[in-house]
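Got some structures for you, see below.
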Structure 1
Amino acid sequence: MDWRGWAEIVFTIALTVAVGWPLGIYMARVWARETTPLDLVLKPVEAGFYAALGIDRNKGQNWLGYAGAVLAFGAAGFALLYAMLRLQGFLPLNPQGFDGVSPHLAFNTAVSFVTNTNWQSYGGETTLSSLSQMAGLTVQNFVSAGAGLAIAAAVARAFAADRGETLGNFWVDLTRSVLYVLLPVSILTALALVAAGVPQSLLANITAKTLEGADQIIALFPVASQEAIKQWGTNGGGLFNVNSAHPLENPTPLTNLIEVVSLNALAFGTVIAFGRVAGARKEARALLTAMVILVGLGAAAIYSSETLTPQPAMVAAGITDAPANLEGKEARFGAAASSIWAAQTTGASNGSVNSMHGSFMPLGGGVAMFLMQLGEILPGGVGSGLYGMVVMALLAVFVAGLMVGRTPEYLGKKVESREIKFAMLAVLILPLAILGFSAIAAVLPVALEGLLNKGPRGLSEILYAYSSAAGNNGSAFAGLTANAPWWNTTLGIAMLLGRFAYMVPVIAMAGAIAAKPKLAPTAGTLPSDSPLFVGLLIGIILILGGLQFFPALALGPIVEHFQVLAATR
């Protein structure tokens with residue numbers, strides 16, 4: 001640990017926010033259907049989509065119609081991707097000659113990409129063809145992220161409305177999010193990555209000569225384009241099994257910086273867009289501040305754990321001045337770059353990694369797990385992180401209202417029992433999916449067969465897997481062998497719950513808020529743009545996460561941490 005590592009962490013977070021801020025201003029214009037610099041090129045394309053699909057762009061949807069469209073779109077995406085994965089061996093653009101995948105793996109993978117999770121129970125370079133990667137997974141990388149942005153736009157409109165009857169039109173929000181936001185930033189990033197050395201090829205592989213004179217076959221894919229949308233869309237699934245630790249996905253410190261910034265920039269930008277559309281810019285900055293503080297604390301905790309905790313193997317070998325824990329980390333990046341990536345990818349619902357989280361010290365891995373369990377809101381997925389943070393803000397003002405005996409308000413809307421019931425339905429999905437499935441897996445022999453480790457570490461593997469799935473994150477401890485019927489099926493169900501069982505109550509909550517009158521603040525209104533509110537919001541997030549998950553964490557990474565300390569005395 002030194003000042004350079006801390007400076008790298010601070011610089012990365014600051015640069016991410018700096019990139020996300022103008023993107024948020026631009027995205028607000030997209031949500032409000034205002035003029036953008038891309039209109040000349042994209043407006044005819046947009047109009048063509050609406051004409052081909054019979055969509056009336058001026059017809060709004062109430063919350064039931066909006067939620068129904070979201071669910072129907074997700075179901076159609078799942079069916080198409082499942083069929084493609086099963087029939088892969090009969091489809092073109094398969095230079096690798098891969099067969100179709102098993103039913104349970106096809107189910108898991110289709111659910112994973114439709115829910116913006118991108119959990120992978122397979123090695124990308126040895127399982128899926130170029131067509132499956134491009135026409136299957138990459139399409140879902142765009143549209144699943146676009147669906148999250150669409151719902152964020154609907155939530156923003158709900159707070160801006162005064163007795164509104166609709167939330168907008170999902171099909172229009174989805175189309176504009178993909179065309180005007182995700183596609184342009186992904187194209188620019190892909191070009192930058194190609195220029196920096198990331199391959200973009202339809203060849204199956206190339207043969208290279210090693211230093212010893214032997215032949216080495218190197219798998220190739222259209223990596224740069226997939227890498228760009230995997231980060232901007234907070235998807236996270238990599239073409240290669242070791243994800244962004246692979247030199248073809250992430251060859252240099254420059255590509256590492258580009259990828260880790262694009263990982264969170266749009267999610268931070270969504271908060272800015274929300275503030276502008278809802279007419280609550282100061283309040284949006286308060287949400288952004290809470291996000292930055294918590295993800296910064298997470299990065300600091302991981303970095304401290306990876307550089308200060310004694311390593312049992314080093315102590316046993318008599319090495320008392322060992323450097324940072326570099327097991328599972330790329331020497332190109334080191335502990336600091338690995339720590340900030342781990343915090344930003346688990347604080348977001350991204351799941352890409354440039355180091356192996358299963359090789360982190362117990363507390364480092366535990367912090368990454370806890371960031372996912374907080375609800376993937378720091379800043380979370382594009383769109384989903386914003387509306388998750390809004391849920392937490394409503395709970396914060398509700399608790400504050402109970403303390404002083406007043407009906408709580410947020411952004412000019414009274415927060416009453418109906419909204420809080422929907423918010424609590426959303427919040428309770430994560431512990432139900434994570435702790436429920438983990439409890440069963442911890443005693444079920446067919447599930448325990450997939451673990452690499454026993455004891456506290458084995459429990460951590462289970463908890464991490466279901467935290468990642470239910471949080472729509474997608475990263476893993478890597479010790480778990482998940483390509484088996486039990487794991488593929490239950491993790492898929494957890495992904496569905498974490499995505500759609502969270503989305504629907506949020507959309508219903510937005511519908512209820514939109515129908516309320518917009519009120520002017522009074523002397524009794526709790527300011528939701530003050531440092532006090534930021535502290536209250538952070539407290540609510542940590543207390544909820546602690547009450548729900550600390551007992552399980554105490555049996556996993558925390559116990560293992562004390563075992564490490566005992567082994568190094």
Structure 2
Amino acid sequence: MEENHDHGHDNVRLEEIQPQLSRIFAKLEHDVPLHLILSDDKDSPFNQATREILQTIARISPKIQVREHRLDDDFAKERGVTSSPTVLFDPEHYGLRWLGAPLGEEGRMFIEALVMLGNRKSDLSEQSRRILDRITSPRHVQVFVSMTCPYCPQQAMNVLKAVVARPDLITLDIVDVQANPELTDRYSAYSTPMTFANDKLIGKGAQPEELFLTSLEKLEEQAIFIPDVDAKEIETDLLIIGGGPAGLSAGIYAARAGLNAAILERGVLGGLIATTPEVENYPGISHMSGKTLVEIMVAHALEYCQIFPGEAALHIAMGERLEIQTTRRRFRSKVVLLATGADHKHLNIPGEERLGGRGVSYCATCDGPQFRDKKVIMVGGGNGAITEALHLKNIDVDITIVHRRDKLRAQEHLAKKLSADKIPVLWNTEVKEIRGDKRVEEVLLVDNQTGETSTMPVDGIFISIGYLPEVELAQQAGVELTPEGYIKSDRRHHTSVPGIYAAGDVEGQFKQIVTAAAYGSEAAMAIFEDLVNPYWTTK
């Protein structure tokens with residue numbers, strides 16, 4: 001009885017606002033044919049309510065025509081409709097279906113959908129259009145909504161705009177959770193709105209339009225939208241090249257000091273931590289995925305400065321202002337901070353890339369706990385490799401070291417600990433291939449003294465053979481490097497070239513998130529002081 005009362009109430013409201021709807025529908029430029037598909041269940045309150053609402057709307061405007069079909073007839077079968085009630089909107093032009101009855105908050109969505117389809121105008125922002133233009137493969141979207149959800153109309157309209165703008169690629173099912181409990185259970189969509197694209201969760205709750213479209217493009221939920229910038233030339237006080245912990249921290253501290261700062265990142269924001277499954281050693285955070293930590297850092301930095309992702313610096317030209325040419329534009333900046341980071345050295349052997357993240361790891365701290373009571377090897381003989389091997393042993397990983405030399409390069413106290421912990425070492429041995437189907441299963445080893453080969457069953461392989469600092473841009477600008485290939489800098493992060501600074505892993509520091517962030521903030525404060533009193537003009 002309660003449901004029937006609510007349905008009747010919605011119908012009365014439509015009658016009450018009929019004059020306003022008449023004026024709105026009179027401005028529609030195109031007809032909007034609606035096809036209502038119903039089962040034979042005449043007692044279904046959802047069937048009754050939907051029929052009444054559509055009939056009322058059809059009486060208000062000749063632009064809206066309603067046709068009814070049975071769930072078991074050819075029209076429904078050809079279009080893959082399996083639930084009742086289902087409404088198809090102008091199926092000759094759009095792939096838009098409404099599964100359920102447009103009641104309560106959904107009624108507002110329904111009217112807005114009719115207006116948008118009748119005018120065939122998406123009203124997407126310019127930023128949203130740019131994102132949509134990058135989508136080249138089909139997206140089938142399902143938005144789970146509820147008649148009592150005030151946030152659902154916003155999310156549904158985000159998708160509807162995309163459908164109207166790109167009907168060739170974007171299709172949409174608006175799913176009423178009350179009318180479709182089985183479908184709701186299948187997707188565990190117990191909180192509305194919840195949005196899926198190609199069966200992947202891309203949104204929980206209502207998202208800003210541009211953020212939704214970014215999620216739709218990436219096919220995963222995004223927490224941050226960074227606007228595109230059209231300017232061909234941008235002036236800054238400080239241009240930070242590198243969007244890892246050092247660069248993001250520098251951006252925050254520089255902007256808080258009053259500097260006009262911008263961050264440039266050619267690859268993935270966050271650097272190495274963006275691909276770290278778990279971070280457990282960042283102060284104040286006992287357990288968090290690297291991706292989540294990056295999102296928090298980026299969101300914080302965006303409060304203070306612009307970020308330019310996917311944009312690489314190509315050249316730095318010296319002058320009164322440094323000119324930095326990127327893949328998209330030119331920056332003119334008083335100073336530059338190189339926070340370009342470093343990457344793990346790879347073995348570059350068969351199976352390494354294919355099984356990355358599936359038993360091949362470059363971080364024992366990050367991935368070690370997944371290998372408790374399992375057999376792994378550590379490739380390397382330096383301080384890093386031995387330190388990580390000791391860590392793995394301490395958390396009950398069955399660890400063997402594979403080293404290409406006949407003695408370790410690690411410090412003596414580490415070598416003694418290795419012996420005390422009875423960690424075996426395969427001397428003069430190299431890994432030539434990593435094998436496995438869906439994850440690491442064995443490695444092919446070779447004795448580089450005898451040439452003899454053998455296989456070793458393992459669950460994982462940790463690789464710690466050093467880092468490759470990202471110094472190409474520094475070299476191009478004439479910045480001096482250390483014998484190890486890192487940028488040479490002093491305690492204030494000055495490099496050999498006045499106006500160019502360095503911070504983080506590219507300086508050859510401890511390769512930890514917390515130290516990179518610390519050095520980035522330290523460099524930003526030094527830069528602020530230097531811009532007040534430039535050291536390069538002092539004799």
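Coordinate-derived values only; no laboratory data. This is a predicted model, so every value here is computed, not measured. Cβ atoms are built from the backbone, for glycine too; each structure is taken alone.
Using the calculated result -9500 for helix-only ellipticity at 222 nm (-39500 (n - 2.57) for each DSSP H run of 4 or more, over all residues; to 500), pick out the matching structure from 1, 2. Write out the running numbers ahead of the final one.
On the way: 1: -20500; 2: -9500.
Source structure: 2.
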Note: distance in nm of label points 7 Å out along Cα→Cβ at positions 116 and 508 at 2.0, derived from one of structures 1, 2, originates from structure 1
Answer label among 1, 2 for the case where relative contact order in percent (Cα under 8 Å, 6 or more apart), calculated from the coordinates, equals 10: 2
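Which one of 1, 2 has mean count of other Cβ atoms within 10 Å over residues 92-99, as calculated from the coordinates, equal to 19.6?
2
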Identify the structure, out of 1, 2, from whose coordinates FRET efficiency 1/(1 + (r/R0)^6) of positions 140 and 228 (r between Cβ atoms, R0 = 30 Å, to 0.05) was calculated to give 1.00. 1
For the read-out log10 I(q)/I(0) by the Debye sum over Cα atoms at q = 0.05, 0.06 Å⁻¹, a value of -0.32, -0.45 was computed from one structure; give its label from 1, 2. 2
